[in-house]
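Listed next: structures, encoded as structure tokens.
Only the coordinates and a few stated rules stand behind these numbers; no lab work does. Not measured: the values here are computed from a predicted model. Cβ atoms are built from the backbone, for glycine too; each structure is taken alone.
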Structure P
Amino acid sequence: MKRLFVALFLALGACVSFTPVPREGMLAVQQEAWWMRMRALCGKAFEGRLVEGNATDTAFRRGRLVMRVDDCRPEEIGIRFHVGADHSRTWFIRRTMEGLQLKHRHLHEDGTEGQPTGYGGDTRGPGTAERQEFYADAHTARMLPAAARNVWTMDAAPGRTFGYALRREGTDRRFRVEFDLRRPLAAGR
């Protein structure tokens, strides 16, 4: 009887695919690769420039743009985004049960929350090892109705560039900054 059970088990096993099924909360392979590229930037800062924008983006044209990847935890990466003397912006990327999430936080110099803050979105698919897209979530749509169709993109080409972009579906609103990963800034710069 025991031999029959083992033979039946082996026969059934030959018919079943043993492709690993992602566990709940596990990132897709492409997202995991992208996450690891972002983790490789932890503790570093890079200077950037506006490469696409409109007339309302004058501060980004005039100010020095710096990203500082300095808040790295197992499930979250915080990237401070400085625009000239304005250090109020931080991008937070989190691992979630469904994929990745991007949130924007704005703080005043005294540490109190600026407005708007807490807006962002989630990935809807695996993306690629170099690029992830974050679609505006319901919270963002309620807070900023005009941003309900926002899609934020973050791309990381190792040793070359990091890009942060916004497009508003159905409009001509586009915004993109790129940071040169070939030249990390010295501490404190």
Structure Q
Amino acid sequence: MWNDGYHMLPAGRLAVFTMFLRHPLQNVGEPASLPAGCTLQRIGGGDLARYRALFRAIGQDWLWFGRLRLGDATLADLLDHPRHEAFILADGAGDCGLVELDFRAEEPELVYFGLLPGRIGQGLGRKLAEFAIHRAKANGAASLMVHTCSFDAPGALAFYQRMGFVPYANALEVFDDPRLDGTLPREAAGHVPLIEP
């Protein structure tokens, strides 16, 4: 049971307010086509360096660290799992987006979703989200879940809501600051103060 008020965290620990959203998939149409020159490529466990480089480039400013703490064998097994799909969006300049879906639970989850900072605001996010929603529908799901948090991009929650996701739960997540153990560089996520233990 939580008491009202502040709950102080030890130095080196972080807390985020997390919002869970669900997209009902009853009336999902075909996704819009990608712009000319863009492709979506499924990536597996044989290309961990490419996956990790893009994961880091997209997520570093938002303190994405979960996949960076997985060992090679564990991450490869996950990316190769038949009910787990990761796709890289690429164009003539290289990799620029990531969408990752987990179908292992009864309700699938849009686990990771993002674009390189320079590619935000060009309409690619909408096309990637439409792809993810359609992919979940094509896999027979009744809904697709996603979560975002208070460390995420400022427009993330509003974007998901515009795409048809509806908030249904809140949580507080507490974890070790990934910048203190070298998982992410110390200068990552400048909007989150680094407090030394």
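For FRET efficiency 1/(1 + (r/R0)^6) of positions 113 and 129 (r between Cβ atoms, R0 = 30 Å, to 0.05), the highest value in the series P, Q is held by structure Q. For the set P, Q, ranking by relative contact order in percent (Cα under 8 Å, 6 or more apart) places Q highest. With distance in nm of label points 7 Å out along Cα→Cβ at positions 57 and 145 computed per structure, which member of P, Q shows the largest figure? Result for distance in nm of label points 7 Å out along Cα→Cβ at positions 57 and 145 over P, Q: largest is Q. P, Q: which one has Rg/Rh (Cα atoms, Kirkwood Rh), as calculated, at 1.14? This figure was derived from P.
Look at distance in nm of label points 7 Å out along Cα→Cβ at positions 81 and 137 for each of P, Q: the largest one is in Q.
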